[in-house]
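Listed after this line are the structures, all set down as structure tokens.
Derivation of every value follows stated rules applied to the coordinates shown; laboratory data play no part. What you are looking at is a predicted structure, and each value in this text was computed from that prediction instead of being measured. Cβ atoms are built from the backbone, for glycine too; each structure is taken alone.
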Structure 1
Amino acid sequence: MTTAGSAVGIRTLVFDVLGTVVDETGSLAAETAAALAPAGIGPDRARELAGEWAGRFDELVGHVATGGAPWRSNDELRRVALFDAVLDTDLGDLDPEVLEDLALAGHRLRPWPDSARAVQALAGAFTVVALSNASLAQLADMSAAGGLAWHGVLSGELAQAYKPDTAVYELALNLLELDPEQTMMVAAHPWDLRAAAEHGMRSAYVTRPGEGVPAHDDRFDVYAKSLADLSGLLGAGAGSG
């Protein structure tokens, strides 16, 4: 259970972005459907492609994160995953220009409806920083289009690594000279919070549809139903430390 004391002393909130602040799955599904519709491809096939694309992308990121593959940019991995998924779903006759534009959909991910207002509210009491597997270019485009007002934005590409690689969390702690005990990781993915906790960071789990579910033995400092809920929980019982 979350209590007011769970966030006492916290000065900085470090946010996962993909899935936590932006609706990655929903955005990519909508982009895929819109790209395929002019070719007469219906929603069922679009959902199939979007699902295959997401699965292949996650596998590629995972290989890099665990050291099983060399570093490649987020955009490059999305493009490779998309073109492989197109072939696997027998959609190889799609216009290459359409696919190239769709491959850049990572720059156009839409925030969850509560995200922009919640980040703004939390920024009044804490330093709010994005720490993402998205590239800096993607984060700039998403934040500008979605009204996400960060105090700072960091990408794993600065360390040529993907979370949960330890280098990404160290990047934030070292570059921003953060005290882990005064820093809270905010994420919809339990694996992200577990990795951050290994560096002494506090943790706030945020429920998002289709994202991660805590294991029975997970113990996070704060449990929130949304970023709006998190804003209320931290604003009601915790100052900026």
Structure 2
Amino acid sequence: MKEVLIVGRKEMQEMLKTKSTLIFALFLALFFSIFPAMGISKADNPAVSLNNSVFYLSLTIGVFICYMLTGQVFFREKQEKIIETLLCAPVSLRTLWLGKVLGVALPSYSFSILSAISIILISNIFSRTFLFPSVAVILHLLIVVPLFIASVVGLMGFVQFLLGMRENRIIGLLIFVVIFGALYGGVGGIMRSDFVVSWLHVIALLTVSVLLVALTAYLARYLSKEKIVTTIS
């Protein structure tokens, strides 16, 4: 566990050096939080609209940012052939992979929390009544969102480790289109009062997160340092 934390800390320190990526991630988290939050007070049911916004945007923004950071941590290291040096380090491939997942998931989840706090604060500023997320949405934010983000990072990291450079570019583009479409297209839908977040939605996403973790853990058995090296060129 200590080695995983060391790798994760190293990845986060490297991210701090790429200020342009972090600034864009901050802009993304605030932009897609502020404008929906300003419209919550005008919704037919502001409390329901707040729950919908926090439930949807905290997860989608976190996934979008973890997609950006995963490419920087996994794909860029293969592109620049830094991964060859890392594979020679006295740590197992599993430790290296878990450390990178931790190093991406924590910053991504931080931006999710930032977006949720922004939505809550701004919606209360524009509303005449006190608004706060339901217990189900709070547990979603504290448990489901970080687990889902970590599972997505782990799966994307596995794919970027396993596949070649060309395949990674194609898959990366497809993932970007899907996530951005979900983020951009879903902003209008979450303001509708006919959709109400329930415990069923939270449990469903939690189940999906656990299944993704189990799938990635199973697929990781087929990953080796030799396979990674052969996909660099």
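Brief remarks follow.
- For distance in nm of label points 7 Å out along Cα→Cβ at positions 63 and 151, the highest value in the series 1, 2 is held by structure 1.
- Label whose coordinates, when relative contact order in percent (Cα under 8 Å, 6 or more apart) is calculated, return 33 (choices 1, 2): 2
- Value -13500, calculated as helix-only ellipticity at 222 nm (-39500 (n - 2.57) for each DSSP H run of 4 or more, over all residues; to 500), assigned to which of 1, 2: 1
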